[in-house]
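*Asks:* Below you'll find the structures, each written out as structure tokens.
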Structure P
Amino acid sequence: MKALMFNGIKDLELVDVPVPSAKSDEILIKVEACSICGSDLRIFNHGSHRIQKPTILGHEIVGTIEFMGDNIRNKYEGLYSEGQRVGISPAIPCGRCYWCKNKQQNVCDNLKIFGYEFWGGFSQFLLIPFTAIENGCVIPVPEVLSPGEAALIEPLACVVNAQHSVGVSPDDTILIIGAGVMGLLHFKLASLYGAKKLFMCDKLPERIINAKALGVENAYVNSELKYRLNKRGADLVIVAAGTKSALEDAFKYVAKRGKIVLFAGLPDAEDRQIISSNQIHYNELSIVGTHGSTPEQYREALRIVSEGKLSLKDLIKEKVTLEEAVSIFEQQNFLENKPGRVVVFPNK
């Protein structure tokens with residue numbers, strides 16, 4: 001099968017590798033689509049301590065079941081069938097630790113993720129281990145969704161996790177820092193949850209133009225925000241951009257007794273303390289980190305989109321093959337130049 005093999009920083013190549021052989025307690029997926037996340041680009045450009053190279057990246061995955069092992073066929077009869085479309089909740093919990101038993105599988109002590117510890121979706125086929133199946137990470141997806149939309153269920157699930165963690169009040173002033181796909185998903189979901197006073201900012205004018213075109217009325221380049229936001233500041237600030245400057249802006253604009261959600265991660269080399277403990281102390285701020293999602297939150301995101309309550313179609317900007325995806329990763333500042341998700345179709 002064809003796959004994109006990550007060999008190290010800025011080293012990605014299209015290779016031919018054997019199709020994985022599914023054992024009796026495994027499932028083989030034919031990948032329909034896998035979208036390129038900002039974290040994939042961050043790994044390509046900066047690496048990750050979690051990844052054993054070489055490996056295959058990609059965790060925003062939808063596909064069809066190509067083969068089921070006998071044990072899976074017998075144990076999950078009626079739930080799964082060959083030819084069925086499924087989405088993958090990529091963070092695989094152990095199901096045994098304290099966090100798993102309390103339905104917080106995304107912070108499992110033994111968490112493993114497709115595209116990190118397991119080969120990911122930038123390949124024609126994907127092997128699903130039993131631990132992913134038994135912990136509910138393989139989720140039927142209705143045919144009403146296009147493959148591109150289905151691939152974006154995973155990032156929406158991460159947004160569901162973040163907003164459920166802090167709560168979204170219609171009376172709160174909410175600032176979303178970062179007008180990329182994740183920031184736009186936060187805007188869409190917060191609007192669905194009833195938020196009325198929503199602001200968005202980004203350093204790039206192109207992204208602000210795109211955000212306004214998608215319905216974000218109060219979207220501004222960073223230099224304009226201070227003249228638009230109320231003097232008190234934002235009750236909730238969601239940092240949806242993985243830069244130090246975005247985090248610094250969050251502390252600049254958060255109101256007293258406000259909340260800051262650290263939604264976007266930083267490259268390992270840039271993960272240094274830039275938070276003022278005195279500001280947190282004297283202004284009684286709450287800092288909340290959120291990461292990934294649980295299988296149940298994936299199902300919630302899937303339900304929201306399948307019922308037509310939130311659209312993902314306008315966030316898909318480009319559809320590419322595996323061969324074309326290599327150049328996407330190699331383009332400098334690709335996300336800045338083209339806001340929106342790029343979806344890879346490995347079998348095209």
Structure Q
Amino acid sequence: MTDPNFRTRITELFGIRHPLLLGGMHHLGESGIVAALVNAGAMGFITARSFDNPEALRGDLRRCRALTNGRPFGVNLTLSRRPGANKDVAGWIRVALEEGVRYFESAGSSPETLVDVIHKGGGILIHKCPSVRHALSAERLGVDAVALVGMEEGGHPGANQLSAFVNGAFALEQIRIPMVLGGGIGNGRQIAAALALGADGVVMGSRFMVASEIIAHDALKQRIVESDAGCSTAILSTLGDTWRVMANDTAREVQRLEAGGARSHADFGDLILSSRTRQRVYRDGDVEAGIVSLGPAGGFADGIVPAAEIVERLMRDAANAARMFAGRLDWGSKCRLCLHSA
């Protein structure tokens with residue numbers, strides 16, 4: 001018997017089999033891993049900020065289109081609050097639309113400047129939010145869906161201190177557009193739980209850090225495979241820029257400087273620069289030498305395998321969990337988890 005799929009508003013919106021999104025991954029979210037997720041029935045977003053200029057992004061979009069045999073994929077637009085850091089955003093959108101991309105994920109600052117231009121280009125926008133307040137604001141601005149993340153999210157979860165599922169429970173009382181949950185999700189049971197809660201899907205990142213398609217040194221992937229639920233820690237909260245990262249020597253040095261009174265990004269020198277992580281960790285394999293965005297979901301990783309294998313396992317486990325849940329209900333055939341044969 002073929003395992004069933006889940007049908008939700010997010011699978012309908014993106015035209016995908018599985019309610020699973022791969023969020024933006026700075027320097028790692030490129031055509032190889034995104035195409036692997038898309039070909040496995042999920043949705044992925046190429047991270048525009050990873051590229052030196054819009055034309056470099058164009059080249060990777062074309063590679064992704066070839067790898068997916070024309071299947072749709074998305075582009076991540078991470079908006080920075082730092083002066084001058086968003087100068088290429090208009091170029092990213094223009095290039096993406098020219099190359100046929102119609103799915104966009106935004107994160108960081110308000111998506112207010114993105115909604116009209118993306119919609120006029122025939123695109124769909126999902127905005128990643130750290131709190132219910134931000135999600136409601138994005139809904140009012142006209143985004144098509146929101147991704148609500150909890151404090152467990154690898155990367156920048158914002159100042160909100162609620163977990164993904166507590167955040168989601170509050171949001172689902174108020175949000176009317178499609179919504180996915182993210183933060184600490186790396187197991188199929190959690191996907192089923194998010195759907196049972198009422199979410200339309202999940203957004204993930206850390207669990208896929210060990211995928212064979214990820215362009216990072218195998219030493220980093222092996223470090224994550226050998227880790228557990230305590231693999232991550234938070235830094236820069238004293239700057240109002242909370243960052244959940246892999247617990248390594250560089251993260252501990254940043255925490256030491258914070259405890260000693262460092263209160264500006266410049267106070268940390270090159271320790272927090274993405275260029276340092278890209279060279280010393282992703283390329284050279286020195287897993288202690290840079291800051292790596294990672295959440296506790298990395299602790300679920302147990303092998304360096306193709307992304308399709310991770311997706312298949314996640315969705316099989318989610319389907320099994322949904323069946324167990326439905327079996328405990330007197331009206332199981334009407335369970336909120338809508339299962340359809342593939």
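*Asks:* Identify the structure, out of P, Q, from whose coordinates Kirkwood radius over Cα pairs in Å was calculated to give 20.1.
*Replies:* Answer by label: Q.
*Asks:* On to the next question. If we compute FRET efficiency 1/(1 + (r/R0)^6) of positions 60 and 180 (r between Cβ atoms, R0 = 25 Å, to 0.05) for structures P, Q, which one ends up with the highest value?
*Replies:* Greatest value across P, Q: structure P.
Coordinate-derived values only; no laboratory data. What you see is a predicted model, and the numbers here were worked out from it, not measured in a lab. Cβ atoms are built from the backbone, for glycine too; each structure is taken alone.
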